[in-house]
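These are the structures in question, set out in turn.
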Structure P
Amino acid sequence: MVMERKYGIMSYKLAIFDMDGTILDTLEDLESSLNFALTEAGFPVRKREDVRRFLGNGMQRLIELAVPSDCPEEKKTKILERFKEHYKIHCADRTKPYDGITELLQDLRKSGCRTAVVSNKGDFAVQELNQQYFAGLMDCAIGEKEGVRKKPAPDSVNEVLKKLQIDRQDAVYIGDSEVDIHTAKNAGMDCIIVSWGFRERDFLTAQGAELIVDSAEELERQILGA
């Protein structure tokens, strides 16, 4: 069954996607770069499930959650710098699109639906990965930038809407975490959550997810109203 549109429309003109855990499986490369920086600093490495839980609120928050609670601020800053340096080189070593995502984006564009990315990942990595995996398939891609509030603030979503000149009632935000649920709410937009990302279904439901899809094909039907 297709989700009932809050604004009574049959299909969306714009689909805005989160990146990590939504369209790209980035977990292994993020884990590798994080543990590189932690090891270099003399701290214990983090297990993959820990890293999964830490993701969603930007790179600085990732480091804050990964280091011991008594880690000095200047050391956190150095670890963050080393993480970024390593990740810039290794961000696509094992990263790959989730099943059906490339075909989904191709179908959306053939149907006239525009597409964009808004992520809390550093903008340098968003641009690199978007170009490598989705060249020609996104109208706009925005990552975390200095001086711009990150999600769940709606600032970057609003920037996309303004740039593409599309009303928010004609757009939908797609993500995999509580950050994305709250981003869509703060932007006044419909929201679709995917089940294959970095959070468990029960947690997402408790956070207010109204629609959770289990495949790219189901996601396409919801976006296009098919």
Structure Q
Amino acid sequence: MLTLYDYLPSQNGWKVRQLLAHIGLPYRSEFVAIFDGEGQSAEYRRINPTGTVPAIRLDDGRTLAESNAILAFLAEGTPYLPGDAFGRAKVLQWLSFEQERVESTIGALRHWRLTGKLARRPPELVAMKHDAALRALAILDAEFATRAFAAGDAYTIADIALFAYAAHAEQAGCALQPFAHFRGWLARVRAQPGHLATTHAYAIDPHSTRELPRAPLPAEVLAHEVDIAVAGAG
């Protein structure tokens, strides 16, 4: 049986849970306490080198990380990923947009606001993220004025990926009132059979107010940086 390595408040984890619900694939969950450092354990980093969630393990032991890569793999041969080359490329276009323009802005701001970390961030960074988030929403609003879903007329994994964080833009401090076409798309996604409406608050994890632990740099990398610094000082 497929194993999903998950963290319930993660909307990246939600993406995979949503697709699994759509396709009816049975799986077991293993929850990773990422803010308590569990993601940086040697054991888990053999599953996902970045120490983040989600990741999956197949029956044969192979593992795959990164939410959108997992979506593309699991959607193979289903209605949620087009069979033609151009249709697949359009889905990949919006999966890339989601990671670069949505998760990195709306996702970051939402996380900072809900876990009390916003005040720890430089105001200039917060303002830059907020501006970029509004620009991403404006792009999506213009796109949804021309079609029902991200990659065309059919609901795909591109919509699952975009919805994960964009649907919670108000929690990131972004007003949705100006984006009527975007709000219409949200309603269409929520109307999909099997839509998972439940989200999990960061408050269920007492460690979520901490910064995400990072693995230390390898000793040889640090030694190289010291050598460069010494040479520069000379």
Review point. When distance in nm of label points 7 Å out along Cα→Cβ at positions 118 and 214 is calculated, the result is 2.9; to which of the structures P, Q does this value belong?
Key: P
Study note, to complete from the structure: Value 18, 17, 12 of semi-axes √(5λ) of the Cα gyration tensor in Å, for residues 110-181 alone was derived from the coordinates of, among P, Q, structure P
Review point. Out of P, Q, which one gives 0.70 for FRET efficiency 1/(1 + (r/R0)^6) of positions 46 and 126 (r between Cβ atoms, R0 = 41 Å, to 0.05) as computed from the coordinates?
Key: Q
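If Kirkwood radius over Cα pairs in Å is calculated from each of P, Q, which structure is the one that comes out at 17.8?
Details: P: 17.8; Q: 19.2.
Structure of origin is P.
Thinking of P, Q, which structure, once relative contact order in percent (Cα under 8 Å, 6 or more apart) is computed, gives back 28? Before the final figure, lay out the partial values.
Values: P: 28; Q: 24.
Checking each candidate, the match is P.
Taking mean count of other Cβ atoms within 10 Å over residues 102-109 as the quantity of interest, name the structure among P, Q where it is greatest. It would help to have the intermediate numbers written out before the result.
On the way: P: 18.1; Q: 23.2.
Structure Q gives the largest value of mean count of other Cβ atoms within 10 Å over residues 102-109 among P, Q.
The numbers here are math on the coordinates, done by the rules we state, and not lab data. Model, not experiment: these values are computed from the prediction. Cβ atoms are built from the backbone, for glycine too; each structure is taken alone.
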